[in-house]
Every structure is written in C-alpha cells, then in structure tokens.
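Each in structure tokens, the structures are laid out below.
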Structure I
Amino acid sequence: MAPLTIEYVLALIGAFLLSLVFTPLVRFMAFRVGAVDKPNARRINKVPMPSSGGLAIFLSFLISTLIFMPMVLEDVSWKQSYFNYILPVVVGGMIVTVVGFIDDIYELKPRTKMLGIILGAVIIWAFTDFRFDSFKIPFGGPLLEFNPILTFILTVVWIISITNAINLIDGLDGLVSGVSIISLLTMAVVSYFFLPQTDLYLTLTIMVLIAAIAGFFPYNYNPAIIYLGDTGALFIGFMIGVLSLQGLKNSTAVAVVTPVIILGVPILDTTVAIIRRKLSGRPISEADKMHLHHRLLAMGFTHRGAVLVVYGIAILFSLIALLLNVSSRFGGILLLIGAAFALEIFVEGLEIWGVGRTPLFNVLKFIGNSDYRQATMLKWKSNKK
C-alpha cells in the first residue's frame, strides 16, 4: 500500500482553494453570458440564478490533475506517468463540460447532449484502462470476460447511465455536490484499502475531484448563490461513471457490487423513475415531480431538510458498501437483502413508484390483515369467473 505524503495533501488543498476562488468568478461570468436558470413551473428557484458553477469544479480539477499531481508524483514508479494516465480522462471530461456549459446558455436538445456524453465515453474507452471488460458474478459466480465490441458497449452505456443518473437528481441546493462528495469519499476508501491491488493514481484522482467539489460546495449549499448547472452535473456524473469502472472490472465479487451500492441514491432514483414512467405509459425522458427530493418536499420537509435526508440515505449506502468489504459471503447476502427490504419500504412510503403503487405494503397487509386478505381473495375469485 503506497503511503499518502504531505505533498499529496498540499495538492488537494490547492484543488480546494482553486475551486473556492474560481466559483465567484464563474458566477460573475454566468450572468454575463446568460447561463442563468429563470424561474418556471419545474424549477424551485424564485429568482434568476446563475448556473454553470460546475465550470469552477472542472477548471480546478484540470489544473490540479495536469499540473499539481504530475509534480508531486514525478518520482512515483507506476505503469505510466500520472500525466499520461489522466490526460484522456480530462479530455473526455472537458467535452462533457463544454456540452453542459453550452446547454446552460442555449438549452440544447437531449440528443445533442447525449452525443457529447457518448463522445467523452468513447475517448475513455479508446485511450484509457477504464473499461468494462470483465465482470465477476457476485457471491460465487464466475468471472466473465468480454470481447472488445461488448466491452465498448458496456463501457459507454455505464458512463452514460451514471452521468444521466447524477444529472437527474440535481434538483435542490447542494444535493448533487453533497451526495457526490459522500459517494466519492467512499470510493476513495475502497480504492485505497479494499481493492486487491491498490491504485494510487485512482485514489488521488478521486480525492482531487472531492477537493474541487468541496471548494464549490459553500456557494451551492442552501441557500445557494450559484447552481452546478448541466456544466457541473454532467461533469461530476461523467467522472464518477469513469472512476467507478475500476471496481466493476475487478476480480472480486464485493469490488463489483461496491460501486453500484455507493451510487445507490442516483441509481435508485433513476431506476424507479424509469419504471414509474413506463407503468404510467409516459416516455422515460418525460420530466415529473416524483423524484425522491420532490416527494420529501411534498411531505413537508424544508428545502434543507430534504437535502439532509438524501445525504443520510447516501451515507447509509456508503456504510453498506464498506461493511460488504469486511463481511463474510453469507453476511453480505443478508446485508443486501435487508437493505433492499428497507429501501422498498422507504420508496413505497414516499409513493415514489406513484400513488397507490405499494406492492410490498400490499403483501405485508395481506399477511397481517385478515379482512384485507379475505377481500383480496374474493376479488381474485370474482376475476377468475
């Protein structure tokens, strides 16, 4: 295990300070170029708010990874230099950031944004080792190794999915930035302590991204004075999608499951939204106000209270991910079953599936309420006739 030295810490502090300084400058520029979220029926802001704050995060990440980190890692003997390792990742992230920035000003069509994300993902597949080229079936299953074509498809689909999942939860002040910090911190711990082979470059890259987001966070937490915009939500989602690939391609089952659990909040919210819209006969791309944070607000939570609840859920996912890495196989299975059961109760309690869609509650009611059970059985019999 490679030690983390004071030079690395200073580089991370530099990334944090850069983001802290860049954010007010980006806010000023956003007003000038028209990257502003104006109030409407779907948005919660009551006054025009500058967006594209993610540009400060990207610029901090770019300078820190292309200048600071290569300097402090100059004497580190690894497979390749850190600069060569990170350059394609930065280029891919830059493409996604530019697409998001243009969208914050001109509101691009979804297809155009998707093409930008795909282009960034293709660069990652072509010029880095961040590829979905193998997968260990959890809990005793075989290790599957994919051919180049399938590797390409899975890599691009994974990156697109995580990018859009992060973008979809960007609905409240500080929500994406806070959840991302929690998820990335857990990924950093797992990458440094629990992967079979410690990847110092991966851990430091994750920590640089955390530092860049942390510098932006004080301006974005409720009451926010600047939004991430698609500039930031797409960049952060893209980077999380890329960096989490190292776990998915690992040869241990726990390492495969871990990134999925760490990203539980965006993955759960997006999956439920897709199923909900399909059940309602609506296009999956159609926006609604049934996401997790919307339902918390509808229940009477304050803006800040709803955000803190989602942070708490993200922390629980992260704790489950960490516990999996120190649990036995049987204990891990029980942990996942218990977590899935608790999450389904939570989702149905908030009616995130949709009003009246409570399959687990109905099963529990059928078991524990004799009147409901008799009425349900009579209904089944009448339907058969």
Structure II
Amino acid sequence: MAMDKGREPPILTVRGLRTYFATDAGVLRAVDNVSFDLYPGETFGIVGESGSGKSVTCRSLIGLLPTSARTTGSVQYGGRELVGLSARVMQGLRGAHISMIFQDPMSALNPVMKVGAQIAEALEAHGKANRAGRRAAAIDLMRRVGIPLAERRVDDYPHQFSGGMRQRVVIAIALACRPQILLADEPTTALDVTIQDQILSLLLALQQEFGMSIILVSHDLGVIAETCDRVAVMYGGQIVEMGAAATLLTRPRHPYTVGLLRSLPGTTATRYLTPIPGAPPSLVDPAPGCRFYDRCPLHTERCRTWATELLDVEADGRHLARCWRHEEVEFEPLEMTRETESDAVLAAASSRYRTPIQDAGGQHE
C-alpha cells in the first residue's frame, strides 16, 4: 500500500489484520485481512452496514476483545508492534496513547460513580497528578467539552445528564491523558440529530486543540462526508474501497459503495430510495471470491472464485477498490441541486436536518 507523497509518515500502520471468533457454528471471520494507514492530524472514516466489521476492527487495534477472539496481522503505533502485547503493556497504551469513545454513553459510564471521579480515574490509572490535581483537571476537561457549570456538575451522576452531555463526559474521559489517536465508534448513534452535530463539531475542534488523529466509525455517510479526510468502506469483514472522502463519495469504484450512496435519502421529493437487495453474507466460513457477489449487479462467474484484492483504480495508490470490474462501475449524481456534481452528491450524503444549539446558561440539551 503506497504512502501518500508529501505527507508525514503514518502514526498508525495496519497490515493484514484478522480477528476471528470461535463459535459453535464455526470460525467467524469478523475482520479479514484489513490494511490501512492513519496519518497525524487525519480523520479517517470507516463506514458500512451493521455487522461489516467496523467496531471489531477498532477494538482489535487496542486488544479490547473477548477471550474467544484471535487476532493476527500487524498493528504498528510509533514503530511499536501492538498485536501480541501483554494485557499489562496494552493497558498502559490505552487511554495514554490511544483512546476510544463507545456508541452508548450510558453503558460506557458507571451509574453509581460521580462523573468527575470517572474522569479523574482515567488520570489516576496513568499516574497523572495528585488527587486535588486530578479533580481540577476533571473540571477543566468538562469545561473544554462544553459542559456548563462544571464546578458543580463534577459531583453529579450519569443519570443526571442528558444523552448529549453524557457523551461529552465520555469524550472528556477519552481525552484525559491527551492521546495521539482517538477511536470514535459511532459516537453519535444514540443521540438525536441536532445533538449529533454538536458532538461532531466538538470532536473536530478538540482534534485541532489536542493535535489528535481520529478513526471515526459510522454507518452514516452524512457524518463521513462532513468530517473525514479519507474513508474505508467495509463489507463482510473486508475493506472493499478506500480513498479520499470527496473522491470516494462522488466517483465510487465498487458496486457496494454505489449501493450505499443510492440508498441515501435525497434533498428533494422526486427521487426514490434504491435499497441494496439481499442480505450481508455469513462470516462463518465465507465462500471464496467476492463477498458481495450475491447482491452485486455486475457479478459474473469469475467473481465467485476471484482472489479478491484491493486494486489501484487511479494508478497513484490513493484510491483502491476490491473489484476487478472497477472500470465498469457507474454512478450518476443523486440530484443536481448544486453547481457541481461533487457538491450535489456530498449534499445528498449530508442532507440530514441540522440545527446547531448553543450550550449556555447551564441548560441541558
């Protein structure tokens, strides 16, 4: 996989990552030969249907997996191999160097522990400051993530916060030790649309302040279009397309990516949704060849046995697709409501209704 010319070396390098689970039905290949780079200051998106392997990929990077999982391949952070590290060593990396935000803030927080103590706990785990210093740092972090009246609310419990405010607490915990990489696993899924926009804006602002790289997992192409520099599309445990967000969303070269874009709601009432027929494949002993075969409008007999690999579709290593017919993939703009085709598609991808709300005066979201 070629490194983008003119960029700093990647802060995280993933090669041939595989995570398999032993089940009663057989071996489930949740993540199967995934490779990508993450660059300093970059927001890298991973998008796909539920069950495509997005969340397991993130958890595999930092070893947050059950005992039934087996991870192989290579994950290098700062030149250090993470796959195979002991639990004790990995614990030292989590939070201090690589942090993760989970989907549901209520389940991520301890319901019987004050939120300030939970933020301070992250600092204590990595030997940061004394008790008084950790409390002061917790209050400062709560202010930074936009929680009003932080001095008073530091002693509140999670159930006393709205969903959006709880997610801000989770973000504060994740950023307590100023990690270099933030894994955001669908951080806005459990929130209503207006609060989603606030959380995404907050993450991007904090990214600039802390100088972090972000891996953003989502099934929402609108979120990806608005926030990410590059995108990987996952299907059946594999990356099927990867490239710059603007390129991938306007000139897709894999039929699955086209299907995702065509299933988006439009900004007008004149276009019908076009769902992808069928269902995702079982990842227990998957068939050889392309895993999108049964749902693909371009499939041929060769696709059943083709040794799938990511192909360079633009001869520069920056746009890859797991389809040998990528030159035949066609995508018409969803609707021409803007000046350019790219703007039209990106507008459709991010056409969710948004109304920014200011956090002020101690009001809850």
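Tabulated data
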{"item": "Source structure (of I, II) for helix-only ellipticity at 222 nm (-39500 (n - 2.57) for each DSSP H run of 4 or more, over all residues; to 500), computed value -23000", "result": "I"}
{"item": "Origin of the derived value 30.1 (mean count of other Cβ atoms within 10 Å over residues 51-58; candidates I, II)", "result": "I"}
{"item": "Of the structures I, II, the one that 18.0 was derived from, the read-out being mean count of other Cβ atoms within 10 Å over residues 187-194", "result": "II"}
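Each reported figure results from applying straightforward, stated rules to the coordinates on display, with no laboratory input. Nothing here was measured: the structure is a model prediction, and the numbers come from that model. Cβ atoms are built from the backbone, for glycine too; each structure is taken alone.
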